[in-house]
Structure formats: structure tokens, C-alpha cells
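Below: a set of structures, written as C-alpha cells.
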Structure P
Amino acid sequence: MNRKLIIRVLGALLSIEGLAMIPAFLITFHYRDGDTAAMGFGILVALSVGCAMYFIPKTDRNSYLRLKEGFIIVAVGWILMSLCGALPFVFSGFLPFFQDAFFEAVSGFTTTGASVVTNFENFPHGIMFWRATTHWIGGMGVLVLTLALLPKLTGRTSHLVRAESPGPSLSKLVPKTGQTAKILYRLYIGITSLEFISLLLCGLSPYDAAVHTFATAGTGGFSCYGASIAAFDSVAVDTVITIFMFMFGVNFALYYKFIIGDHFKAFWKDEEFRCFFLIAVTFSLLITLFNLPYYKNDFFTSLRYSSFQLSSIISTTGFVTADFSLWPVASQMLLILAMFIGSCAGSTAGGIKVVRIAMLFKLSRRNILATGRPKKVDVIRIDHKAVDEGIVSQVAQFAVMYVALVFIGAFLLSLDGKFDVITQITASLTCVSNVGPGLGAVGPVHNFAGYGIFGKIVASFLMLFGRLELLPMFILFTRSAWHKY
């Protein structure tokens, strides 16, 4: 194992995190409503430790990165980023218990949006801005950001992106991984800027627009208000955020194809996008109809809140404009199903991913038909291209592990002994799918503050497992991962 290279990459990660804290420090200094030293100490620790890890180890002649090492870097890197990202919360005194601060940082970087914050009104602007920044950094991926800034960090970087990127397979936009990372971040910054301008035109202040844009872009859902987006009570704001939550749930490769000349054909030719669009529209209309009695048969009011919440849940953003725990059970069931499905591979969203769901349906169909036609060879195709049987097998294994992790997580959370079955299952599901709100005691008007130390640590690792799509975290806890060879 190339330990020196691993340490150097992790050092680069922490150094970039320290630099990412600077805007929040400047905002704290500008508003003067918080402890500027808290953000300053956070920056100092991140940069000091990061630079020491990056520069002290002598450069190893072997800069080749193997798959196992890439997975270990991703898993350890996300944990270190969360540990360091928790420091401003602790130093400021607003989340003095480290398990709370760690939970909040993990929720931010994994773009889950689950929270333990109860006193939103007392939080300073700078700390809230750092909280939202963790969403934006984690949305596209901290390793992708590192490769965009330091493309020659290692001799082979595709393993890093493969271990961190959501989806069953890695698809490069261009041959070089570093160049692909730069393209992805240019697209990410461009769409983020477009939403920021749109929210300004809706009447939001630059600060509110930036915080909620970062949370939407990372499909995270952290708001600086306890009532989330409902605090604005604006049709225009609801509409803009609904559209952009959907947009950030789309594979970014399609935006690249759109720009280079495929135009709208790039979207309609993509089978996963068509399925995602169909699921989103169908679920939105069904929930709208189910909710009509709740909204006194006002179709447009029902459509406004139902479409927003569906877009929020299926994109795993977690913003709230209504207490959906009071909606009809049929609506809640569709939202739970949307938590499982998630959005497209290659997006900033969580969940199982639409392309995997499509493969699982086709695999089930093939197995059913094979009972009547045992000699017929039926190949699973996505976008009219045959899918490698190895990938199909991996998708089936992923689905089994995903569901198993949700129920194992629910069992571990139940050891806290405070909440009912619905709360524990949806709490685990919302963490693994990186959604944010669940049902019951972790519903849209509640959060995870009621869990004890054990429950918060379990929930934190469930979020990490979900964001990194299981395998890097599983590998991290195996003995063979740490063998020298």
C-alpha cells in the first residue's frame, strides 16, 4: 500500500477544506454576530494539518494509485473532512458537544440535510454559511474538487472518482480524469450561479439566496430558517427551487452533451432521464390528487406543495414547505418510495439511482421470462447498449446491501429506545438515501436532536455509507484493506 501517497492526497483534501472556510470567516467578520475566532481556528487547524500531511512525507517515486487505495482515500477522506468541518461548530459554542457537531458536518458533506440544530435564530451568519458550504462541496464530491484543482496529484485518478461518484459505473466526459473533473465543476458552478441569480430576482437577499442555492446545488437541504423554504411563503421561490432541485438530480454528463451540440436530444435520448422525468411527473400528479382534500380541493395549491415536496424528496434535497407527515398515507408512501429511488447517476443526489432501478426491473423481467424460455439468451440493454453482466450482478448486490443497511441501521437506532418503528425505519432510510427529513419524530417539522450519542454516531455513519454508495466504507472496515500488499 502506498501510504505516503494516501497521506498526501488526504493532506490536499484538508488544505482545500481550510481554504473553503475562508468565505464563511469573511461573512462572520462582516456581520459581527458570531465568534470570528471560531472560523479562524477551524481554518488554522485544517490548513496546518493538511499542509503537514501534504508536504512532510517525501514524494514516493511510485505515484500509481490502485483501486483499493482509491477506495481507502475516499472513505478516510470523507471522515477526516467531517471531523475537521465540525470544528467551527464546536469552537463557536453553538454545538458544543462533538457528536452533534460531527453529525451536522457529516450531514452537510454527504448532502443529507438532517440536523440537530434547534436554535436557528441564534446561529451566526458565518456558521450558517459554512453549514451550507459543506453541501456545495460535498455535492459534486470532495475528491472531484481536489482533482479539478490538483489534477497531477497521482499517476492514476480514475479510482478516486469511481469510488466517490454516484452510479453503477464511471463515465468520463473526456479521456483525462482531471479534465473531466474541471468540466463537471464548470457545469456545477454555472448552474449554481443561474439559481443564485434566479433567487435574487425572486426578492431574496444575497445571503439567503447564496445559502439556499448551495443547499439546492448539493441537493442537501440545509436552510438558515427553522421553517425551511416555508419561511419565505413565496410561489416564485417555491417554483424556482422546485425546478433547480430537479435539474441537480439530472446526470451532469447530459448538460455537457447539451452544450457541445446535442441540445435537448441529449436528454430525450437518455433512458435514465426519461424514466426519472416520468417518475417525477407521475408521482407529483398522484400526490397532488391524493392531497386535494387536505388542500380543500384547490388543485393549484395542492400542485404547488406536492410537486415541491416530491422534487425535494426524489432529488434527496430535503427542503420543506409543508408538514407532509399530515398528508394522506398514500402520499407519504409515494414519498418513501421516492427516497429509495433517488435521482440519476452522475448527479449530486442520493438514493439507489434511477438507472439501477431500471436495471433491476429488466433483470426481474428477464428472470421471469426465462422460466418459460430457458434456452433464450436475453441481454439487458440501457440506451440500446448491452450492459455487462458483471455490472448487472453488482447492481443486484448493491440493491440487496442497500435495503439490508437500511434495516440494520433502523435496528441500531432502535437501541436508543426512544422512538417508534416508523421513526426508526425512516430515520435510517433518510440517512442512507441522504434525504434529510423522515416521518414520525424525524419528520419535516422535527430533526435528529432527540437521539443520544450512540444514535447520532450510527446516523452519521449511515449517511457516509449512503453518500459513498456503500463499498468504500465496507472496504474501510475490512482487515484486508490495511494489509501492505
Structure Q
Amino acid sequence: MDTEKANNLVIYNTLSRRKEAFEPLHPPLVGMYVCGPTVYSDIHLGNCRTFISFDLIYRYLLHLGYKVRYVRNITDAGHLEGDRDEGEDKFSKKAKLEQLEPMEIVQKYTLGFHEVLALFNTLPPSIEPTATGHILEQIEMIKMILKAGYAYEVNGSVYFDVEKYSREHDYGTLTNRKLEDLMEGTRELDGQDEKRGRLDFALWIKAKAETLMQWPSPWGQGFPGWHIECSAMSTKYLGTTFDIHGGGMDLQATHHTNEIAQSQACNHTEPAKYWVHTNMLTVNGTRMSKSAGNGFLPKELFTGDHPLLERGYSPMTVRFFMAQSHYRSTLDFSNEALQAAEKGYKKLMESLSALEKITPSAFSSVNIDELEQRCYAAMNDDFNSPTLIAHLFEGVRIINSALDKKETLTAADLATLKKIMQTFIFEVLGLVDETKQMAGSDVIEGLMRLIIDIRQSARDNKDWTTSDKIRDALKEAGVTLKDTKEGVEWRL
């Protein structure tokens, strides 16, 4: 491990609302837990941003020489529709609609989740546990919380007593909100509610006879509440206290707040030293959501098959676009921004080819070591990828200038510059040169031009059947065609 670089790393800690020097509990091992997806539907772009952001963090920690145990869970049980531990289980509802077993739904969308993240070139986590695979651990944790006096059982369901917990601990520590403020934003309990307090949440929920996913417990047949799974699995794989806990900022106020309370009540310690949250996505300045009609799936982004998209954008273009904004900043999607990112991504890739053409000189007119130090300083400053990218484009400028004989570089500095560009572009940012991903790309380009010419001939002869058949077959194979004023463009 490069001790000097590692010691310079600071992380913005949501818990303290400031940057703190990163000091792992058990160096060189770093424990990192990130709340994974709820797999009853296709992964949305907001999820992708979170997991790509933590992939960047994971990659940089590995690059510094840390051994990272990265745990990212799969939520496949106990997720209710309502926000008060009520409503129908989303997995069961989806299973009934599609006439499948709940675990078929889980398998289908888990595979889809993995496929999308593979397209974005994210590294797999060290461990990917599921909620259904850890029912016993969740039950044991609930029993310990009950024994500690911070929960109560009513008619086969178990609830966490927030008000009792708050007498001894700061329940709103993660969001810096007082219990009274939280109470004001919560509606009154009606007479039918089993809970004692408005902020109480379910640890275990009694199953109805028709519930598809249920398990035996000391309190009867039921299923776990949403929050308990992460506390149980993080404790099992990372211990009672570990280094980094992360997720989207939408999890901060409820899910992560409740995780801290559960873990404190059971293990008598806060679960994580550093809490890291990614910010939301917007589209043309408006928050992305299905209800607003401006939300789109990753595959729609790749194909351009959405009313808000002028065309499709490649996975690496999207990954590079996301890296241009700090993970704690709002990220705004627009065609203009994506197209600018596409140009920037291509310039980076082209610079690597240009680097090979530079002839070394006897002396250097630029300080390459200083460029390397600035790259590390950017990433050591709370993983500041936008600043890192700015420094990499300084590297692009140096490459182009040296190629035009306006700057000179020694052989040693050329080797250092090559190491800087390749390390931070591929190893840290996680980008892939899409132009080199497919062997025989020239052959593919030639075949595509031939197919497009055949289709154009069919259109000229008003043979719409053949023209549509070619277009549809290409789309099925993952290739989209777009007719423009300049001609026909094709894209994977």
C-alpha cells in the first residue's frame, strides 16, 4: 500500500457532515456495505448512479492497496407498498401479476441487474447476500433487540420502539433532526394501528394466510421488515462496526436512520464509521421519476428509445458522464450534456493512441510528476472525480502539444504520463475503450454499410417489407438505425 497516498484520503461523512481523514478500523482491510437493489422490477438509472459511484470508490481503495470486503445486498423479501409497514408485498404482487413464483421474479430481475452493471463495467462485490438467505440472522437480531427492551410484539408482529430508544440515544443523528421535528412530519396513529408510537417501525410482520413469502418465527408465521435485513447482513459479514456504509440519499432519513437504531440497540455500537450518500438524478432540471414521465431505464438510454432522448448513448459515455459530477452533487441528464460527455470520452480514448506516436526528447518542458500528484490529490479529496477528469484533460493537452512538437517529454516522463492516463482512466474511473472492445471492428463497419445499402435499395424500390425486416432484425440483434439528413447512422 502507498501509505502516503492512503493517509491523505478524506471522506465526507454524512454522520458528522464534514470531511474526515480516512482511518480504517483494521488496515489494510476495509469493510464497505452498500444497500443494493430491491429486485422486483428493472433497475432504474438512479440505482445505476449509486452503484457506479461506489464502484469508483471501491476501485480507488483497491488501487491504493487496501483489501476491501465490499458487501452489497439483494432485497428479495419483505418490501411493502406502504410507508407504514402496510400494503401488499411487492414481490408477491408482481408474482401474481406475472403468474410466477416470487423467487422467479427475484431471479429474473437479479440477472437483469447484473447484466446492466456489467455493461457499465462495474466490479462485482466481494459478497452479495440476499434477505431470504438470512432469515435466521434477522430473527436472532430481533430477539436480541427485544431482550434489550427496544422492541415489542403485538399479535405476531414485532415493532421497534423509537421513543424509548430516543430517551438514551439520538435517533436523528444521521439527518441532524430532532425527534419532535420527525414526529411533526408523521401522521397520527389511527385506532387500528398496532404500533405504540408514530415513528415505530416493523422488525417482523405477521403474514396473512395468502402471503406467498413467509417463514416460521418465535412470533408465528411472517416475514422480516425492510430495515432489519441490512443490519443483520452487515453484522454477519463485516462485524458490529465497519468502515463505510453507503447508498442513495433517499435511504438516509428512514432506512439508514433505522439501521443505526437497530444496530445500536442490538450490538451497543454504531454500525459504521463513515456514512456516504449519493445524490439524486434530474432530467433537464426536474427530478427524475416515473410519475413525471421523465424516468428512463438504462436500456432505453443505450438505444435512445425514449421520447426525451434524441438518440442512444453507449454505456461508457454514460459512465463517463456520471463521473463528471461529484457523487454528492445532483446529476442532470440532457441530450446536450450526454453528447458533450461522448465527445470528451472519445478525446480521452484518442489521446491514448496519440501517446504512442510521441517521440521522446532529451529533456521535458512540462512537470509530469506534478500532474500525477494533482490526480491523486483530487481522488484523495472525497473521490473528486470531476477534478480528476479536469487533470486528465490537462494530460490530453500535453499529449497533443507534444505530438505537435510544442512540448517535449523525456522517455521517463512519457512512461509516467502513460501510467497516469491508463491508471486513472481504466483502473480508477473504470472506463473501457469501446472502440477496441470488438475484434474485427473494421469488418463489422463494412458489413453494416452493406446492410444499410441493401435496406436503402429496398426503400428506393418501395419494398417496405424488406426494409422493415432488416430494421427489426438489427434491433433484435441490439443494433439501432437512425435516419438523419447526412445519412443512416447505426449504433449498438
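Taking mean projected area of the Cα convex hull in nm² from the coordinates of each of P, Q, which one would give 23.8?
Numbers: P: 23.8; Q: 27.5.
It must be structure P, since only it matches.
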With helix-only ellipticity at 222 nm (-39500 (n - 2.57) for each DSSP H run of 4 or more, over all residues; to 500) derived from the coordinates and found to be -20000, which of P, Q does the value describe?
P
If Cα extents along the principal axes in Å, for residues 273-416 alone comes out at 57, 40, 31 when worked out from the coordinates, which of P, Q was used?
P
Out of P, Q, choose the structure whose coordinates give Cα Rg over 2.2 N^0.38 Å, for residues 121-392 alone equal to 1.08 when calculated.
P
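Out of P, Q, which structure matches 2.2 when distance in nm of label points 7 Å out along Cα→Cβ at positions 49 and 201 is calculated? The partial results should precede the final answer.
Working: P: 4.3; Q: 2.2.
Computed on structure Q.
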If distance in nm of label points 7 Å out along Cα→Cβ at positions 289 and 313 comes out at 1.7 when worked out from the coordinates, which of P, Q was used?
P
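Each value in this text was obtained by applying a stated rule to the coordinates, not by laboratory testing. Worth saying up front: this structure is predicted, and the values here are computed from it rather than measured. Cβ atoms are built from the backbone, for glycine too; each structure is taken alone.
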